[in-house]
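Next come the structures, one after another.
Read the figures in this text as sums done on the coordinates, not as results from a lab. Owing to the predicted nature of the structure, the values given are computational and were not obtained by experimental measurement. Cβ atoms are built from the backbone, for glycine too; each structure is taken alone.
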Structure 1
Amino acid sequence: MKVYPKIPRYDHPSVPELFFEDEDLTLVEKFDGSSFRFTLYDERFSERYPDQVESAAAGDGSLVFGTRKAIRGSHRDDLEDIDGALHRAVRCLRESVDTAELRSLHAEYDSPLVVYAENLVYSTLDYGYTERDLPALVGSDILPYTAIETMTSPENPYDETFEGFLSTGAAWDCFQRIRVETAPTDLSFVPATILETPSGWFDPEAYTFPSSSLAPDVTVEGVVARSDDRARRVKLVREEFEELNRDQFGRQPEDAESGAEYVVACYCTPARIRKEIRAMVLEDGREFGLHLNDDLYPRVVEDMWAENWPELMRLDVSFTPADVYPLVAERCITELRKMKTNAELNETDPTTVWEHLS
């Protein structure tokens with residue numbers, strides 16, 4: 001399956017100068033979750049699929065799914081063999097996607113289709129996952145396999161266009177056709193919310209971000225401006241979300257404002273934190289919970305020193321080791337909260353969440 005192209009910010013050099021004057025401009029809500037994609041394995045088109053999809057499929061009619069860069073399995077696989085962060089999405093595929101209708105679309109387009117969606121798991125924005133029923137997958141784009149055959153990745157990923165993807169109208173029609181409307185809300189598949197179609201010049205600098213369609217008390221992460229005529233997608237992300245994201249995940253190394261922030265950005269990764277959490281629960285027999293953080297963050301710092309000491313000694317930045325501890329503590333409590341919420345959301349063991357997605 002084609003990896004979804006990167007979407008540039010509205011002020012990125014790759015964005016055409018007159019992009020926001022396009023008459024077919026459409027603004028779609030940008031959701032904060034995790035990238036997801038799926039395709040129906042249809043034996044009529046067996047020669048069109050790459051080996052990874054064919055090997056993951058459990059026979060004709062399998063919905064093969066993946067995250068942004070990797071194929072993860074089939075909706076017929078046992079949930080115990082699937083990363084916990086994907087359980088609700090896989091249940092959604094089982095209950096909320098009409099495979100017969102998707103097979104009909106293959107015939108109409110004379111090609112299998114890749115459906116791109118957002119897996120609604122807790123990342124940075126909390127839409128009220130534990131207080132309200134939210135859809136599991138939000139569809140955002142569709143690409144026929146026939147278009148993939150003509151694609152070559154540019155040297156600069158932001159120069160890649162969406163040539164070959166279905167138009168906004170055609171994609172949303174497909175979303176409505178393949179979704180099972182009677183599915184439970186918390187396992188439902190829905191199309192992304194179209195916010196507006198601007199008429200005339202649209203000024204991204206003056207845009208006021210609305211409330212999310214998922215939660216009236218939460219402002220959207222951002223919006224994606226789509227133009228079928230230009231085969232482009234461009235994103236607008238509100239500054240407050242970017243700051244919240246930095247608070248949740250820490251700053252990127254290039255944005256660090258101190259030596260301690262730089263060290264934490266480079267070496268205190270979510271994967272390292274989750275590794276220590278799993279060790280505390282599975283090996284030490286500790287009960288999972290936010291209370292683990294008292295002992296968790298010193299272990300994470302110790303692991304950083306033990307594994308990366310030669311690199312840390314050669315860093316061209318100065319830092320005070322004591323300043324690293326509170327920053328790591330913040331990262332750890334954030335990771336614990338996300339694992340707790342997403343385990344509840346996916347009805348799974350917290351130690352299985354994001355176990356294989358790093």
Structure 2
Amino acid sequence: MELRRLVLVCLVAAAALSSSARCEPQVPCYFIFGDSLVDNGNNNYIVSLARANYPPYGIDFAGGPSGRFTNGLTTVDVIAQLLGFDNFIPPFAGTGGEQLLNGANFASAAAGIRAETGQQLGGRIPFAGQVQNYQTAVQTLVNVLGDQDTASERLSRCIFSVGMGSNDYLNNYFMPAFYNTGSRYTPAQFADALIADYRRYLQALYNYGARKVALIGVGQVGCAPNELARYSSDGATCVAQIDGAIRIFNDRLVGLVDDMNTLPGAHFTYINAYNIFNDILANAPAYGFSVSNAGCCGVGRNNGQVTCLPYQAPCANRDEHIFWDAFHPSEAANIIVGRRSYRAQSPNDAYPVDISTLASL
């Protein structure tokens with residue numbers, strides 16, 4: 001744990017000339033859209049079952065429980081560090097005024113691309129709502145900076161990361177007790193419907209100044225302990241039905257990147273979280289992991305518990321767990337994914353460029 005954090009700190013501070021020198025971030029601001037994988041507190045402000053602002057969440061985070069669905073850092077926390085920000089990007093719900101100059105996190109646990117996704121969990125901010133909140137933030141930036149042109153120029157240099165889609169499968173398509181999309185659409189049809197909505201919302205972000213946009217693909221959610229408990233009884237390590245549908249969506253997402261890059265000044269890229277997570281699972285011991293099919297909060301194949309219970313004692317060897325709870329990765333796994341999203345380790349990690357390259361464009 002401490003070694004990984006030290007590596008991150010050293011990477012960010014490597015260009016400093018002395019202990020008192022301060023490196024400017026590589027980009028002026030970072031805007032984040034997504035679900036519980038990157039929510040850092042927006043759901044704390046709404047009535048929802050999808051909240052993580054209690055122990056043992058945040059047990060390894062400097063500020064304690066914050067709303068992050070893991071024991072420590074999320075992937076976007078890692079990316080923010082590597083981009084050179086002194087502080088983590090704050091949740092939009094608790095941010096305003098000049099604070100928005102460095103960006104904001106609009107992510108919301110249980111949110112999806114589709115408006116109905118996650119509704120069984122109560123309040124959440126779907127992608128459309130996150131885009132609306134961003135539009136509100138842009139107007140605030142215009143007021144702070146004094147004019148539209150100055151705000152647009154600043155936004156054109158910022159990084160945007162969007163990671164949506166996981167809940168549209170786990171808390172919609174593959175949840176027939178609450179949703180009928182699984183019977184109405186084939187996997188290919190559902191992916192097409194999601195991409196059509198995704199395209200509209202990305203166009204809205206572009207219209208409001210987003211130019212450097214990283215689309216984070218959906219990871220191997222069929223390998224999460226919760227999905228293994230629901231669907232797998234034969235000892236499989238992943239649920240092929242779920243991951244097969246995810247791959248179709250990710251393939252469409254690559255095509256969407258190509259389409260968006262036809263817009264003037266646009267630099268969209270695809271981060272292949274599926275490939276990165278597959279490598280972690282396939283080579284778990286090499287990364288220091290000994291447990292890949294159970295969460296640290298006592299969640300295993302025969303336990304339907306999705307999130308950690310309040311004040312539940314987690315496992316002691318959490319750095320050896322890929323998953324923190326039944327669905328969300330541990331900090332140790334998030335650090336790997338965040339680091340490879342920022343600087344690709346494999347040619348398959350990003351298309352056409354990784355986030356470090358995107359920042360320099």
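Just a few scattered comments:
- Source structure (of 1, 2) for mean projected area of the Cα convex hull in nm², computed value 17.2: 2
- Each of structures 1, 2 was scored by FRET efficiency 1/(1 + (r/R0)^6) of positions 256 and 288 (r between Cβ atoms, R0 = 35 Å, to 0.05); the highest score is held by 1.
- Read-out mean count of other Cβ atoms within 10 Å over residues 128-135, computed value 18.8, structure in 1, 2: 2
- Source structure (of 1, 2) for relative contact order in percent (Cα under 8 Å, 6 or more apart), computed value 18: 2
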